[in-house]
Structure I
């Protein structure tokens, strides 16, 4: 009978160990699932933050290069405006004398003088 009791105790201890192992495995699987979900959320947040940062950086660069472009273009536009105004300010009598010279050269070059 003593042998039966020892064998029964051993079987009970093995069963108990198996149950504890099963609980440990289930707990580990739950922790793994939780860690996977947390990792997914962290990745989503990281991606969102990276996109927001990239958009902000792009806006900063856009503003910077727009300002630089305007600084470069401004003197060119001013110079062009001054040249346009200078052309508009040419008096009519000067224009007429230039036109007469052009017509005279065209006529003289064709031999109809």
Structure II
């Protein structure tokens, strides 16, 4: 089985976060699925703009941890638009063996606890 590349892992994380935003009633104004092109989602809810940064995090790394310096830059950009900034880390692991990579055609486990405001 072929290992999912970084872009495929990122797309998987984007789908999980996008579905979550949709279910919570957010309207998408912009979606950028390229890795490292931030924010991934620009969304609107209750007339308030939200920037959401998405990261696919492979096991054993913690999807709730993020690099604050990097996110501060995004937050400063968001403030120019009077937008709130959120980080959504999506943990992904091979469901058969957490030590193995996520591969095509095999089940995977998701560690996603929603997004957190920066």
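When volume of the Cα convex hull per residue in Å³ is calculated, the result is 180; to which of the structures I, II does this value belong? For volume of the Cα convex hull per residue in Å³, the value 180 is produced by structure I.
Source structure of the calculated read-out (helix-only ellipticity at 222 nm (-39500 (n - 2.57) for each DSSP H run of 4 or more, over all residues; to 500), -35500) within I, II: I. 10.0 is what came out when mean count of other Cβ atoms within 10 Å over residues 7-14 was calculated for one structure; which of I, II is it? Derived from I, not from the others. Structures I, II were shown, and FRET efficiency 1/(1 + (r/R0)^6) of positions 15 and 71 (r between Cβ atoms, R0 = 35 Å, to 0.05) at 0.00 was computed from I. Taking distance in nm of label points 7 Å out along Cα→Cβ at positions 55 and 79 as the measure, the highest value among I, II is held by I. Quick check on the output: 10.0 is mean count of other Cβ atoms within 10 Å over residues 47-54, derived from one of I, II. Which one produced it? Of the structures listed, the value fits I.
Each reported figure results from applying straightforward, stated rules to the coordinates on display, with no laboratory input. Owing to the predicted nature of the structure, the values given are computational and were not obtained by experimental measurement. Cβ atoms are built from the backbone, for glycine too; each structure is taken alone.
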